[in-house]
Structure P
Amino acid sequence: MMLVYPPIGLEINIHKDKVQTIVIENPKLFYEIANDIYCQINGKSGDTVISENYVPIQLSRSADIMTQFIPFTLNRKDLISSIDSEMKEKSVNASFYGETQELYAHIEKYLYSLIEDEDIEMDFCCPNDISAILKAFDLHIVETDKKLNEKLFEYILVLQKYKKRSVFITVGLRNYMTNREAEDLFQSVLLHGITLICLESKDSLLLKNESRIIIDKDFCII
């Protein structure tokens, strides 16, 4: 895999056995690159190119960027929507279709019993799928009191499963965790074959499972 940023001639080979860190010491350039990636993930055009076997990947479909770590929640709206969609499909497959129809029948019977003795005529609409039921019961991911690196790893796995993301970019991550926590996170993602790219504004201890380049304030690539 490669990451290319043509405005400064940046070309990085990203190896599967290392987490790639890019330290950008120039604040303006740091913002430009992070914002460029963010915009592309949200469907806009940009200069950054990430490619696999020299074929550019579409960042809006394949990548995720993490910029906020306080507070950090797994229950992001778009992620819960993806889980809802997965549950809707699951509810009508061969294993669950019968139970789903029985559930609709029980709810319908209950509601008719609930309104039959009222003085005014009432009716209701049965849902076409289980979305309303999932929303009513507040389907969410259980967030335990874990360290940030553990939450991040769980979040990455959930995004990989439900949103089919394969490339993950963090911005300023090392400001929020110890070297040991970062090393544990890096080791976990690499063991699962996950591509992780860390954008940082300052240098820190180089970890054993990390590859790093530095772009200094004068745009020199080290």
Structure Q
Amino acid sequence: MNQNNPEDVLLAVINKVLEFSGEGKQAKAQHILPFVYESVMQYPQLLWDNKEIWKIAKALLVMHHYDMIDDEDEEIKMLQMAFVFSQRAIELSAPNEGDAADEDYFHALHTQIMLLSSCQDYYTTTIADLCSKPEMTDEERLIANRIANRIIPVIAYNMIVKVDDTFEDFHNDSLLAEMCNKFELENPDITPKQLDDAIKIHKMLIRTYLEHFKK
């Protein structure tokens, strides 16, 4: 690692965050997470062409679960950026036809699934806006939010299926297998059209966040 290269430094710190978090050493992770957050907020393009950029998304997700951001608007922005980073990693690491998928592709998909499943409320408003008209009554807004809350699990399910299609037995991830089984038990009548509609809305969500990201 080149200690003078900002990308290498950031990635090294993120790796320590994920290591500490995985070992349950929350205090140590929290001590260095502000460096990650400040670096990403100031230089969001730093790892843009590195397929390990999913690690930024995961570090920001860890930060969210540690309740380290007090301002709601900042937290919304952080989780939207995490979504963009996870999607960028998916695009960078997606295997070409006939090639075997690598670990970065799995982790990129896994991270975005975790964002959708554990931070659902933070994405609901955007999807509600995408699926509704500009001016709405309070009742119409409530209905739009309910629709969005039903769509997000379908988006996550589509991604879980993609993992299972790409890696044998969900890449031996018991959580993803459990999430898949639970969704299928709770939604036995899900139609191909509903799955296709969720794919379209997922693409719209990505475009919307990417536009905000580039501003």
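Values quoted throughout were computed directly from the atomic coordinates according to the rules given, and no laboratory measurement underlies them. The structure displayed is predicted, hence computed values, not measured ones. Cβ atoms are built from the backbone, for glycine too; each structure is taken alone.
If distance in nm of label points 7 Å out along Cα→Cβ at positions 76 and 188 is computed to be 1.6, which of P, Q is the source? Derived from P, not from the others.
Across the set P, Q, distance in nm of label points 7 Å out along Cα→Cβ at positions 28 and 100 reaches its highest value in structure P.
Out of P, Q, which structure matches 16 when relative contact order in percent (Cα under 8 Å, 6 or more apart) is calculated? Checking each candidate, the match is Q.
Quick one: semi-axes √(5λ) of the Cα gyration tensor in Å came out at 28, 22, 16 when computed from one of P, Q, so which one is it? Value 28, 22, 16 for semi-axes √(5λ) of the Cα gyration tensor in Å corresponds to Q out of P, Q.
For which of P, Q does Cα Rg over 2.2 N^0.38 Å, for residues 36-123 alone, calculated from the coordinates, equal 1.09?
Structure of origin is Q.
Kindly point out which one of P, Q the value -12500 was derived from, the read-out being helix-only ellipticity at 222 nm (-39500 (n - 2.57) for each DSSP H run of 4 or more, over all residues; to 500). Structure P accounts for this read-out. Supply the structure label, taken from P, Q, corresponding to mean count of other Cβ atoms within 10 Å over residues 116-123 with the calculated value 18.4. For mean count of other Cβ atoms within 10 Å over residues 116-123, the value 18.4 is produced by structure Q.
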